[in-house]
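In what follows, structures are represented as structure tokens.
What follows is calculated from the coordinates using simple rules that are stated; it is not laboratory data. These numbers were taken from a predicted model, which means no experiment stands behind them.
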Structure 1
Amino acid sequence: MKPRSRIARAQQGVMLLEALIGILIFSLGILALVALQATAVQLTSDARYRTDATLLANRLIGQMWTSGYLTPAQLQVAFQSTPPGAAYQGWLADVSGRDGLPGVVAAGAGVVSTLPTVTVVPTAANSSQVTIVLFWRTPEMPLNAPGHQHTVVSQIVRN
């Protein structure tokens, strides 16, 4: 049997070490891709909720424009959230329904209210400023957290 040279003995196990380092680098890259994918999914769902909030607010503004209410006082009675008007209650069913925003609930024991607020402020004889504030809570958020918010301000003018 031939005796091993000194160089061969010095390099014993180097290939195994190189393979382990290569596997470590590859594993870190895969973990980074998984984390990136999770972040992308979360940002996509957040964008969906913001889009839904905008569409629901615009739907209410459209209802105000096409309603038969001519004066700002009539808009207040029908659409304002405090006290809740009939048109507001119908719209609230859309907001908190199956296709609405997640986590829209009234205040309770240890629960922060996420019911949308609608304020109608008369600015002139035939004009009102409408402020709609929508709240939602993503499924992973606790019930005592205020959640996310989207505010829309619009001017309703009757000619």
Structure 2
Amino acid sequence: MAYTSKKFAPGAPNPKVARFTTGKSRSDYDYKFKLVSDGRVQIRHNALEAARVAASKKVTLLGEENFLLRVVTYPHVILRENKMIATAGADRLQEGMRKAFGKPIGLAARVGIGSIILELSVKAENFEKGKEAMWAAGTKLPMKTHVEIAQLSKPVAPETPPAV
């Protein structure tokens, strides 16, 4: 069973994801790209950060005002490791599987099939850069992914009634 509360596993590290949101939030973006998981896996926090950096590197060329990148999944599962010494004479220094609870070493996010990992909003002129950024982010993750593209609808101004 996964530990998700730092109260029960003291010494758990903080997530390595530097920022969960980059860019500028605005209402006039034309497209939203979603990086979607095709498998049930655990994604370590350093893999999430690598995917965010890869996508961010492609779209920061557009300028901070022209995109919004969000890391949707949050790494909350605490990973543990029972460290073993692998040298000659180590059998006298360790207990093997006795009391093999392990020490916290990192965090991970459990995702299922169809879970959204990253979201990127861009304008129509930056459509190709958005696709490129999502592909680059998908290569950093431990499972197959696909990109869903949604065209955002523009808010329609209310019609003014004719003057009488």
Structure 3
Amino acid sequence: MFQKVDPKKLTIDPFAAIGDRWMLITAGTPERCNTMTASWGGLGILWGAPMATCYIRPQRYTKQFVDENEYFTLSFFGEEHRPQLSLCGSKSGRDIDKVKECGFTVAQAECGAPYFQQAQLVFVCRKRMAMPMDPAAMPEDVKAKWYDADHHTIYWGEIVEILERT
């Protein structure tokens, strides 16, 4: 069972939640969706609204789903789901049914965006902007450490609903 949460009442540590525990970026429909693990992202205020950012490389199958849909979700799980998050970060939805392999149950936000019943916390995001990273604007040390050629697309999603497991 999930309850809606006011963004200003959240007690999440975004550095630990995103960077250490990871999140799933999911888009599509409950009948046809794809998900991927991410450990890069951010939370804040932009254009007067609560906003989340996430980053997706061009070859990721999930990118197609995020590009084709107005909404996406960011789902956070307990440590007991680390094996499923590892699978979603290392296997492609082109090759396997990640939802089935993980034993996840797809749920649907009010806007129709898919998320997973097993999540502890879900941000439902309305895609507001997407922009490919410009390698010419990156510091040389960042390019040397993180990139060969496949630069991420940055997605800004207005957080329209936050669901927390009760």
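Of note:
- Answer label among 1, 2, 3 for the case where Cα Rg over 2.2 N^0.38 Å, calculated from the coordinates, equals 0.99: 3
- Per relative contact order in percent (Cα under 8 Å, 6 or more apart), the highest-valued of structures 1, 2, 3: 2
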